[in-house]
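Presented below are the structures under discussion, each in the form of structure tokens.
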Structure 1
Amino acid sequence: MEKVLYVLIAYLIGSIPFSYLLGKWFKGEDLRKKGSGNLGTSNAYRVLGRAIGTTVLILDTLKSGILVYLIKYTDVFSGIELFHPLVYGFASIIGHVYPIWFKFRGGKGVASSLGILLVYDPIIAVVVVPVFVVTVFLTRYSSVASTIAAISAFLTASVIHFFFRTDWYLFIITFLAVALIIVKHQSNYLRLKTKTENRIKYFDKYDLWREKRRLNRQDKQK
């Protein structure tokens with residue numbers, strides 16, 4: 001019975017809406033009514049700024065990884081029969097994506113999925129984070145970067161499972177998390193198709209600099 005209770009606790013921890021709380025406390029903004037209306041990290045960056053967005057990223061990553069860490073690496077739960085740590089990590093992801101407080105409308109599970117993988121097997125995070133950063137730089141779309149990074153996480157988990165050590169929990173939970181991320185990004189894919197998807201603006205100064213260089217070269221060639 002205790003191990004089921006901890007699943008509920010993991011869900012409730014995951015459902016803590018840090019982006020909403022920080023937006024309300026520091027900006028007086030309801031993130032659900034701004035930008036894309038999503039309570040995830042990307043919208044927090046876009047609407048609330050870099051400082052709060054980064055804080056949301058860290059907190060959303062930690063809240064899903066905390067129970068995984070405590071179960072796997074400490075004796076906090078010694079003597080208590082529990083499920084595999086990733087079960088609790090996935091429950092936290094579900095809480096983040098479908099929080100009970102907001103009619104089950106939350107984030108898209110990217111940061112929270114990173115949290116459980118970072119704690120459980122850092123090698124996956126070592127692969128995923130650079131893939132995300134490079135894809136964001138090349139495409140300027142967080143949704144594209146999140147999708148490609150998620151797929152790379154599943155591929156890495158598959159390689160670990162089939163070629164290095166058998167770990168069905170890692171393989172299955174990663175698959176479920178990636179599937180959830182892709183499902184939650186369907187509206188983004190539609191906006192990409194119609195060319196109305198929000199771009200990441202942090203590289204605008206760099207893009208402007210490149211454009212100026214290109215125009216200067218053209219002027220010199222004339």
Structure 2
Amino acid sequence: MDSAPGILLSSGMSTRFGSEKLLFSLPTGETLLEKALGIHLQSRIVPLIVVVSPTLGTIIRQKPEIFSFSKLTIRKSRNTWHTFSCKWGSGRLIINEDFRKGMSSSIKKGVGCLTEEEKAGGLVVSLADLPLLSSETINFFITKFFDERVGFLLPVFNDITGHPVIVDFKRFENDIVKLKGDIGLRFLLTQYSKAVKKIPWKDDSVIYDIDTPKDLERLEGSN
């Protein structure tokens with residue numbers, strides 16, 4: 001089966017939430033970050049690159065008890081990034097000191113963790129605050145990307161573009177490394193609109209992100 005490397009963006013400032021939202025404990029007993037790790041590590045993303053803020057990186061290292069559900073542990077340091085492991089598998093973690101410069105800085109940090117061989121095909125970009133996303137959904141889009149062989153592939157629900165976004169990295173590498181600000185890949189989706197394939201999706205799992213504490217109310221019945 002086809003697989004692709006992926007970047008899990010986890011370094012947002014959580015301004016509207018009021019505190020570090022990825023540390024919020026869900027009804028299942030896991031934090032929002034652990035929920036995202038489980039979803040993405042059980043998909044066909046290989047390797048998974050997790051980009052975090054300096055504060056979140058410090059908490060992961062110094063307060064492992066917060067992540068007892070997943071047994072998240074940072075392992076060895078490899079130049080600019082670290083390996084990590086948890087109950088669902090392992091990946092790479094990098095701290096983005098420039099996280100205040102927006103999503104584009106995190107994407108570029110994640111790309112820096114990949115080998116040239118890993119950059120040769122599709123690259124998955126996803127968000128850590130999409131708790132309704134599933135591994136099966138991610139796998140569907142990975143398969144669809146390799147079937148379609150387009151520049152960009154992404155889901156759409158009610159005319160709203162969602163995640164994961166999958167990009168032919170080598171084709172757009174020069175553009176990606178020049179991205180700036182908090183728009184992420186959206187600028188390229190507009191600039192290269194003819195290379196974009198949008199897939200209508202059946203539910204809002206690809207767009208339902210957590211911005212405020214009120215957004216978590218929908219998850220109260222989870223188990």
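We did not get these values from a lab; they are worked out from the coordinates using the rules stated. Quick caveat: nothing in here was measured; it's all calculated off a predicted structure. Cβ atoms are built from the backbone, for glycine too; each structure is taken alone.
Brief remarks on what is shown
- For distance in nm of label points 7 Å out along Cα→Cβ at positions 12 and 188 computed as 3.0, the structure of 1, 2 it came from: 1
- Structure from which -22000 was derived, helix-only ellipticity at 222 nm (-39500 (n - 2.57) for each DSSP H run of 4 or more, over all residues; to 500), options 1, 2: 1
- Structure responsible for 1.8, with distance in nm of label points 7 Å out along Cα→Cβ at positions 28 and 60 calculated and labels 1, 2 on offer: 2
- Entry that produces 8, 36, 40, 16, 1 once P(r) over Cα pairs in 10 Å bins from 0, in percent is calculated, selected from 1, 2: 2
- Origin of the derived value 2.8 (distance in nm of label points 7 Å out along Cα→Cβ at positions 84 and 212; candidates 1, 2): 2
- Once relative contact order in percent (Cα under 8 Å, 6 or more apart) is computed for every structure in 1, 2, the highest value turns out to be that of 2.
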